[in-house]
1. Supply the structure label, taken from 1, 2, corresponding to relative contact order in percent (Cα under 8 Å, 6 or more apart) with the calculated value 18.
2. Name the one structure among 1, 2 that distance in nm of label points 7 Å out along Cα→Cβ at positions 164 and 244 of 2.1 was derived from.
3. Ranked by distance in nm of label points 7 Å out along Cα→Cβ at positions 12 and 204, which of 1, 2 sits at the highest value?
4. Looking at structures 1, 2, which one was helix-only ellipticity at 222 nm (-39500 (n - 2.57) for each DSSP H run of 4 or more, over all residues; to 500) calculated from, given that it came out as -24500?
5. Assuming 28, 14, 13 is semi-axes √(5λ) of the Cα gyration tensor in Å, for residues 92-195 alone as calculated from a single structure, say which of 1, 2 it is.
Structure 1
């Protein structure tokens with residue numbers, strides 16, 4: 001089982017790192033399907049997200065696809081939400097978390113499949129003090145900070161509860177709500193998911209959920225997979241891949257729901 005688990009994590013890291021995702025949407029269900037309890041699987045997943053984030057961020061930083069000031073601002077809310085979610089996860093049963101996880105996947109899948117066009121929510125003629133005008137290279141965009149911070153906090157809380165990095169929310173939030181170019185959203189999300197996972201992991205450690213031996217072994221496979229996936233992402237167009245991953249996540253959501261429903 002260990003060899004199969006390691007290979008699955010390596011393959012999953014390649015896929016999710018291409019889209020700036022943490023990988024929890026795959027790491028957690030893979031472990032659950034192989035018989036690991038949800039709480040332990042979620043905790044291991046958060047550690048793997050940290051490894052994936054570190055690996056892919058090295059590539060995206062070199063390609064100038066990370067908005068560091070924006071990342072740090074959003075993460076001030078995400079890490080807090082992640083810690084709270086990790087602590088409160090102990091008060092919910094594995095079955096409830098499975099259903100919540102499936103609903104989260106379905107929502108993220110819908111955003112991925114829809115792939116709406118970018119739009120500037122706050123036109124330049126309407127300057128507002130809470131709208132942060134950002135520039136990265138030749139890219140310009142505007143961010144509504146109250147909305148961004150609130151969304152980051154919610155994404156962080158769900159991350160801690162479910163063992164996901166929050167990337168299924170970060171990328172759509174940045175690209176759809178704020179008109180941030182997809183390549184910048186993906187690169188910035190790759191950093192954010194790792195920082196958010198720190199808060200979630202801390203919450204789970206308080207509850208004693210972590211299998212550190214398994215986590216360290218799988219982290220090596222995830223690090224290598226993320227190196228490959230992020231390098232591929234820098235060289236390719238993401239629209240079709242986003243749609244593919246969206247449908248895949250929807251299928252996983254259905255399977256997780258079926259697993260949560262008692263037989264008979």
Structure 2
């Protein structure tokens with residue numbers, strides 16, 4: 001697929017939404033395009049006024065309660081991401097970003113409105129904070145291998161009728177337990193992340209796209225079409241690291257079971 005212009009990747013408010021190195025997701029996507037000879041422009045949007053509504057892909061990362069609340073208010077006032085999605089842009093959101101693109105979440109001063117792009121609602125979980133390795137079996141229709149990351153959140157995210165899980169939790173907490181869905185007839189436990197039209201969200205840090213290159217390419221394929229496999233020395237090193245993380249997480253899961 002030939003493009004007449006560079007792929008534009010917007011890293012949204014990295015000072016507020018860059019916890020646990022989530023800004024690295026933008027670097028991963030940029031390099032995976034460059035290694036294939038595809039022109040790309042990565043835009044670091046330090047404040048809402050600099051967020052273009054013409055990018056192809058928007059990345060939102062994690063953040064603590066106060067920065068998350070500030071980010072949500074800036075993004076609601078700007079409207080750039082909502083306009084961009086309406087015209088076809090892809091959104092990938094992690095942790096606090098996941099909650100922000102939803103309907104509402106527990107902010108620093110009470111319940112805070114999200115961007116309303118994803119039919120999910122987040123509340124404060126009654127149990128212990130979810131901290132540790134996260135292993136996800138993606139929905140079979142996505143044709144993706146296991147997704148590895150780590151989570152650190154107190155939120156319980158309920159999926160509405162217009163959102164589907166990214167996958168099923170093998171190790172970790174993910175969306176939370178009893179309140180994992182509002183839809184009748186859908187399993188209320190062990191789901192992770194959410195997705196809808198051109199929006200993918202997860203609680204997995206890592207950065208998750210460094211740990212899971214197939215997920216990175218799956219996102220890019222929404223924009224540029226099918227991608228050829230990469231032959232690069234860093235790709236081999238990443239594959240080895242991925243195997244190590246998967247083996248370690250599976251070992252813990254087996255012992256726990």
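1. Of the options listed, only 2 reproduces it.
2. The read-out was computed on structure 1.
3. 2
4. 1
5. 1
The numbers here are math on the coordinates, done by the rules we state, and not lab data. Values in this document were obtained by computation on a predicted structure and should not be read as measured data. Cβ atoms are built from the backbone, for glycine too; each structure is taken alone.
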